[in-house]
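Have a look at these structures, which come just after this line.
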Structure 1
């Protein structure tokens, strides 16, 4: 047994889904470094790297069920925005970012479903 592997979770501490994700990761043997999505929101540059590494479309990083998304009427506006505008928007509003985002520096998951974590994060014990 090596030392525990580390992952960083970008999350909103009051979010029950995020808390469940942390528990899941810890139960899989990870040391979890928590980063507050509101107080320490990823920059546009960081988000670009996360999206690129995740292999997901940028729109998957939007919290479409959140209040900010609805308040800004993004359902209607996103299609017309440039990619840079979308990144700027996410970087300006932590609550717009779909959470939690988990990364070990290479692999990335967005959101939390236990089945997804079983596949992606099942080898935390080194």
Structure 2
């Protein structure tokens, strides 16, 4: 079973995504913020990091950079409601990271996760 690290500060969205991914057959480690996600990296390895970009404290870009340093080649997907931030993040984000803009359809997330985990 593929293991996903999910970092999202919006509790309702985090729960929704975790349930949907679990129903799709993934094991999900769900984190409410970047600090918790960085700590959860010790419980890896993971098959995918799915993270919001804008979070209080450690943002998703920093979580992704730390994850990529600890687990090179880890597929990374950002979800964000801030398109300008996502576009500006390109220089700081690990190479190959995928960005999905909120609101995002559940089917789109699950199909992108499937594609990235299978790659």
Structure 3
């Protein structure tokens, strides 16, 4: 029995090893091509951080503008309610003045007429 491989077997094994080595190197090259360089990673990270910072500033400014608008709306609503209250008070005062006017313009002359008629009937009977 022969324990040592023949030259043909050695060559086939060497060719298999060489092919495996080529495949591994090709795979390693593909993996390296898919990796990002540290400089590019840092640049992209800085750009992303800057975009996030700008977005946060924009959100903050929009929030401040909305807060101002809400405050203005609430102030306008309170002013409108105050104006309604004032208008209702003016209407109530006008109604009271109208009642006084009605009393003095209609009821008082009728009472005076009745009083004068009464006085004349009492005076004529005396």
Structures 1, 2, 3, by Kirkwood radius over Cα pairs in Å: label with the highest value: 3
Comparison of 1, 2, 3 - label where FRET efficiency 1/(1 + (r/R0)^6) of positions 30 and 70 (r between Cβ atoms, R0 = 30 Å, to 0.05) is highest: 2
Structure from which 0.70 was derived, FRET efficiency 1/(1 + (r/R0)^6) of positions 62 and 110 (r between Cβ atoms, R0 = 30 Å, to 0.05), options 1, 2, 3: 2
Test item: helix-only ellipticity at 222 nm (-39500 (n - 2.57) for each DSSP H run of 4 or more, over all residues; to 500) calculated as -32500, pick one of 1, 2, 3: 3
Origin of the derived value 25, 18, 14 (Cα extents along the principal axes in Å, for residues 38-77 alone; candidates 1, 2, 3): 2
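Values in this text are rule-based calculations from the coordinates and carry no lab data. Since the structure is predicted, the reported quantities are computational estimates derived from the model, not experimental observations. Cβ atoms are built from the backbone, for glycine too; each structure is taken alone.
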